[in-house]
Structure P
Amino acid sequence: MSKLNQKELKKAHKDLQIDARQRVAERGVLQFRADKETILAILDAADRRKMPVGALLREWIQDKLVLEDAYRKSPDLLERITVLEQTVSYLQKKLK
């Protein structure tokens with residue numbers, strides 16, 4: 001068996017990664033159940049941010065918990081954010 005050159009090694013690694021991700025996605029388990037598309041989207045997001053999936057999910061969950069806590073402490077916060085988002089969207093369309 002001959003050694004793989006750098007390009008072949010990268011391709012083999014990528015193929016194994018794709019295969020492993022497909023198996024994970026088809027199983028639908030990453031500490032919770034989700035459909036294949038959701039899992040692949042999570043894996044892609046982790047790649048873009050160059051972070052492990054678990055760390056990304058922890059960060060997302062922590063962010064959501066902070067937002068939930070803020071909403072609980074200030075129920076009108078969500079309404080104010082919605083109005084701001086609508087206003088920004090309106091202004092963006094107007095500037096085009």
Structure Q
Amino acid sequence: MHELPEFPLPIRYRADVLTDLRRLGAVPRPTTQPRLVYSFLRALMTFEIRERKLRRRELEQVFGPQPLSDYAAEIEKLRAKYHLLRRLPQHWIE
């Protein structure tokens with residue numbers, strides 16, 4: 001991933017971005033750099049993906065092969081949940 005810039009303080013996050021971040025449990029302060037929030041969201045999404053993979057492996061050990069479509073649907077839901085990661089942090093601020 002390319003280097004994310006530092007922004008001058010205080011940082012004013014867009015209202016829609018703050019709403020989405022709060023839903024994910026992240027409430028940045030005016031001193032919190034967007035790159036830090038972006039990294040946090042990426043780590044959180046990665047954790048959730050690994051949880052889904054682990055659950056799928058456990059189900060396969062007990063019940064045999066599981067449909068890949070179910071797993072793919074769960075991953076798509078996660079991508080929708082973390083849709084802010086599709087936008088550069090530069091577009092998160094006013």
Structure R
Amino acid sequence: MKIIDLIKEKLGLDEQDLDKEINIEELNKLQHQLDEVRDNLIAEQEKLKREKSDKESEEWSKNFQKAREKKLGGVKMRNTLRKQARINPSRLRKLKAEGKI
């Protein structure tokens with residue numbers, strides 16, 4: 001989009017407004033409006049960068065978790081076996097039969 005078209009759209013100007021004479025007050029008003037438009041565009045770009053960064057970070061996190069699943073599964077199994085080693089074998093059979101383990 002051309003700069004002139006963007007300015008016309010954001011400031012709500014039409015062809016009649018462009019043919020008018022300008023004074024300091026109107027120039028200051030336009031300058032403030034342009035500053036607001038610039039600030040909005042900067043905020044929009046920063047938001048897009050932040051969203052892109054968050055998405056990349058989330059993807060990296062998912063890949064990292066997926067890569068560690070097997071290792072973590074082994075750790076969980078060893079912990080479970082350590083806990084079950086302290087349970088009396090007959091009690092363990094009874095708990096399995098009851099469906100509690």
Practice problem: Assign the value 66, 38, 21, calculated as Cα extents along the principal axes in Å, to the correct structure from P, Q, R. | Solution: P
Practice problem: Consider the structures P, Q, R: one of them gives 4.6 for distance in nm of label points 7 Å out along Cα→Cβ at positions 40 and 64 as calculated from the coordinates. Say which. | Solution: Q
Quiz item: Taking FRET efficiency 1/(1 + (r/R0)^6) of positions 48 and 80 (r between Cβ atoms, R0 = 30 Å, to 0.05) for each of P, Q, R, which is largest?
Solution: Q
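Each reported figure results from applying straightforward, stated rules to the coordinates on display, with no laboratory input. Treat the numbers as computed from the prediction; the structure is a model and nothing was measured. Cβ atoms are built from the backbone, for glycine too; each structure is taken alone.
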